[in-house]
Each structure stands twice: as C-alpha cells, then as structure tokens.
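*Asks:* Multiple structures follow.
Rule-based calculations on the coordinates, nothing more; no lab input. Quantities reported herein were computed from a predicted structural model and do not represent experimental measurements. Cβ atoms are built from the backbone, for glycine too; each structure is taken alone.
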Structure I
Amino acid sequence: MELLRDRPVWLPWLLLLLAAFTHADYSGNPEVTRFIDEMVQSQGFEREALQAVFSDAVRQEKILAAISRPAEKTLTWSEYRSLFLGADRIEAGVAFWAANQEALVRAQAVYRVPPEYVVAIIGVETRYGSHRGAYRVIDALSTLAFDYPPRSAFFRGELVQFLVLSREERKDPLTLLGSYAGAMGYGQFIPSSYRAYAVDFDGDGVRDIWDNTTDAIGSVASYFARHGWRGDDPVLVDIDGEPAGVRAQAAGELEPMQLLGDLRRAGLVLGGELPDDAAVAVHGFQFDDGQRLAVAFNDFYVITRYNHSILYARAVHELAQAIRQRWATTAVGEPSAR
C-alpha cells in the first residue's frame, strides 16, 4: 500500500481510459470466442466473418446504464401515463392512421386486430417511426450478452437470432439500428420476434420493419394474432370502489387465471353481458390519489406479451382508445376503417 501513496491522482483515470481502449471491441473476449465456436458448429457460420463482426462490435456503457432503470420499474401509473397520452401523440396517431388506412383495414381483416391498437403500439414504441433507435443492434446485443450478467443468457440467445436473421434477410449486421435492448423497426421487434412474427405484408418478397410501414403494420397485427388476440371482450375495466374480496384477488399475475363469476361473488359489480366463465386478472394501478383496481381480460394479457408490464399495456390501451375517439371526429374516419 505504501507504493500507492505517491502515485499521481490522475493515474486511476488514465488506467481506466487505457482499459476502455484496450477492450473497445469484443475480438479478444474469451466468451465471444466460445460463442463464435458455437455459431460455427450449430449455425454454419464462417469463423472469419464472425470474427470481423465482433472486431467491429463495441461495448456501450450507455446501454448498461439504460437497461438498469426501465421506466416500468420506477414510475407510478400516473407518471407513466403522462409519457404516452399527450395530445401530440394522439394527433400523430390519427395522422399515421390516415396515411396507412388501407394497410390497417387489411390487417384487421386478416388478423382481427383493430387499427387503433396497431397504431398505439407503434405510437408507444417509436412515436410512429420517428424514434426507431440510434444504437447499432450488434453493439447493443453484444454489450448485453457479454457484459450484463443478470440477463446475459437471454441476450445471447437474441444475438444468435440477430445474426441468423441478418443472414436470412441479407442484411449487414453492422449497419442495422435499434434500441438499447436490440429492438428494431417501427414496432421494435427483438430478433426472435422478427423471425417468428414479422410478415411481408405488401408482397414485395421482403420483411422490412425498419422502413416499410405496411410490413410494420402487418407484423404488429401478426404478433397480436399469434399471441391469442380475440377482440370480443373488453380489454380493461376499472373497478368502482374497492370490494375487499376483489382486492384480495389482485395477485400480480399477468395471465388471466381467475373467473369473472368468482369476482362477482366476491363483490365485483360489472355490467354488460360478460359471462361468469370469462378468464380475468385483477391489477392495481397507482394514481395520484391512491391505488385503483382494474379487471383485465384476454386481450390486455396479449398486449403484455409485447412488453411484460401492466403499465405498458394500459398505456397502449388508453392511447388506442384516445386515437379511436379522435379518429371518429375527423373527416377521414370513415366507417370502413372503424
């Protein structure tokens, strides 16, 4: 320890800076070497090509900082709502609907997903394509796969999917952009979702969710349909009052595992013709004046398959309803599109 006493105060910063330059890319990382070995053996990639990719991939500290503080973990519903339910986002949603009306009508016919929910997803994810992400996907996925232990296995799997996707779609993996978590395009599909659910909705032979709004619309609707969207029950119904027996049912499970009839017997008053055997879940949302309960049906759960957060799902639902209401008052809001 005596040897460290007289060292210059700037020396630790210099060492950190040198380390950053030394490990700026992933070419010498032993984990990456093993990953390349696996990709060569299991996916038939050429070793030299992957080595070139990872020599160019860069660890991004901003990504590690961003993934450690997602809004869903830190905000109340009232705070979260204010991020996505502004008048400007609603008006922009109506404009996006008008500009893409034909594709939205066709998506509803094919997948049974109403236009407002497709528009709302794209509105929440990327502000209708204006914020599709500025990180290179290879940097984001490499950083999270090899330098974020809490979810390294998940992101390593997405890195595999991304490289396979790039090969399948004949894309340069070094040029594709996305979010800090590697999500891409108008609807922010992670690579595994792209490969499983993206569709060529305009029939040009390419699944392009980066720049083609028709493909993006079809792909979001496809995702919902493949996850069980029904469109026949309400999405979410707020509960008047707080029946004690109903509050006890708010177990925090996303999947609707309770029967509506059981909640009615516990004190829930819910109008309409909804059957007692409808599967539901009870969620609590923190408003400025306290927590309120809501009954979530199947399609609310489907929205959470896109992002496993009840705050996110409620934001999409409320934005969809606001866009539909505004759309109905415009000259372009024709019955055929509703």
Structure II
Amino acid sequence: MRTTPNSESFDILLTEDDSYCRDLIRSIFEVAKWQAPVVAQDGLEALQHLNTHHADILITDLNMPRLGGEELIRRVRQSHPELVVLVITGNGSIDRAVSLMKAGVFDFITKPFTVESFLGSLRRAKEYVLHVSEMRGMREVVGALMVALESKDRYLQGHAGRVRDTAFELGRLFGLPRHDLKFLEHAALLHDVGKIGIHEDILNKPGKLTAEEYEIMKKHPIYSRDIIAPVGFLAPCLPAVLHHHERIDGKGYPHGLAGDDIPLGARIIAVVDTFDAMTSPRSYRSALPVEEVLATMKEVAGKQLDRGLVELFLAHFDEIIGQPQAAAVLAQ
C-alpha cells in the first residue's frame, strides 16, 4: 500500500525526447539531492509506465515523436486525474498556455530555464501533492471516525453531514469568506466526533441522564477538540468545535463563554445543530414538529442561541435547508 509522500520521496516521471535536456534535469535532481525521476522518451512510453507504476508528478515536453505532450496530458488527466503535470516548453504562446491550463497543467517550465526556476516550479508541485495527500488522508480518517461514531449512537446517522451542509449555507448567507467557510464545514462535520469517547449506555439512554451522566456527556466537545488537534491544518476549526455548546447567556459548556466571546463558527454550528437535533429522533424522544422547533428557536434567541443568526436562519429557511428537503421537513 502506498503511503503519503514526504518532502524527500516523490515518484516523478520525466517525459522528454531531447537527451541534452534529460541529462540537464537529471543533474538538477542530483545537485538538489532529490530522488531521480523515471524517464520516458515520448508520450507512449510515459503512458505505458503509468499503466503499471504510480507517479505523483509528470514533467513533460510538448513536442515529441509518436505521442506529443498535449495528447499525453489529455489522456493522463482522464486516467490519472490527481497526477500533477508540469510542462517544459519553448513555446511562449499565451493561447497555448491557457489551453493547457484548462486541460489541467499545474505549471510551466519555459526553456531556457535556470536551475532555480526549475526547482521553484518543482517545489510548488511537491507542496501541492502533499496538500492533496493530506486532504485525502483527512477525508479517510474522518469517514472512519464517523462510521465508528454512528455505530455507537444510532441516532446520529447522517447528523454530522446535515449540520455541515446547513452550517455552510448559514455561514455563506452571513457573508463568511470562502476560506472561513471551508474550515466551518470541517468543524461542523467533526463537532460531535468526541462522542466516540462516551459510553453507548449514555449515548443511547432512553430516559433523562443523571447529573453524573450529563457531566460525562458535557465532555464531548473537549474530546472532539483533542481528537482533531494533532491534525495541523485543522487548527482553525478547534474553537468552533470546542465551543459549539456554549450559550449566549453564558450558561453553556465547557467554559461558560457568553455573547460575542463565543467564536462565530461555534455560534453558527449551535443554531443548525439545535435545529437538526430537535427535528431528528433521539433515544429519549421522537422527532419534534418543525413548527414547534422553529418557535422554540425564536424563544431561545438571545439566551441560548445568537439572535442575529437565528433570524438569518429563519428568514432563509428554505434556502438553507434546501427547497425539497424543507418541503419534506415542513410536511412532518
């Protein structure tokens, strides 16, 4: 099984018919103390290699015999969409460059190139490969955690995904920039992952929790934070995950924050989490009617939930929940 590449170990395929250029690039790799690329002398040879071997980065010339670079790029983008493609070219045509960028080329190395310009392009490609690998790994880990959590608490089936989607819509309507929306999505998806550390007898108890059991349940935001804290690029998600059960009046947990001291992401998640939890069945009750839930949210606005966010949620209910889903929910 292939592991995530590190900064020293990448599988790079160089496709170049010019022997002088091949030797120059090999020398650059050697001087930089990077793993030497696998070499193909034309597009057909490159395709044959990719049919049986993995590659993280493809460096290709455009003008080659048998199969040129443009056709090679078109084919590999279909068969290997995650392959990062760098193009070596002496053709400075803007139209051609735009066409290749649309085809999925990551960067261009223009002949004649310097060692630094070549290495700069390759470093950027390596950073991108690492980022994609981290994201893929994160999705796999999150998926496994969600499966494990939902196997413990049958009432959480689909909850995290719905909260993620509705939090994104509420955040978008609030005017959050795309960068913040992405982290809001991650935080909303992972907000309850700490419940994996709560015993099933508490998660699925059909009656009211005892005071002791409730204190245990109140630890799940801390567990959620601790689970995702080692994942460096999720650091911006931690405040929203940790504080999604705080209340505007300061009577929430785990830290009793109040008002604007509660991170915005946590306040957004609290609104949509409240709606989804109340309109979904739980071990201790059936799903509540939507009209009753919306009326309750109005009542607790300014005390439990952020008043402005509740008003925004109610004003754009159909848009946030989705027209078909909203109609189905309102028909309950």
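*Asks:* Relative contact order in percent (Cα under 8 Å, 6 or more apart) was computed and gave 11; which structure, I, II, did it come from?
*Replies:* Derived from II, not from the others.
*Asks:* Going by distance in nm of label points 7 Å out along Cα→Cβ at positions 151 and 175, which of structures I, II comes out largest?
*Replies:* II
*Asks:* Suppose semi-axes √(5λ) of the Cα gyration tensor in Å works out to 51, 21, 18; of I, II, which structure was it derived from?
*Replies:* II
*Asks:* While we're looking at this one, here's another question. Where does the value 1, 7, 13, 17, 18, 14, 9, 6, 4, 4, 3, 2, 1, 1, 0 come from, among I, II, when P(r) over Cα pairs in 5 Å bins from 0, in percent, for residues 103-294 alone is the thing being computed?
*Replies:* Working through the options, I get structure II.
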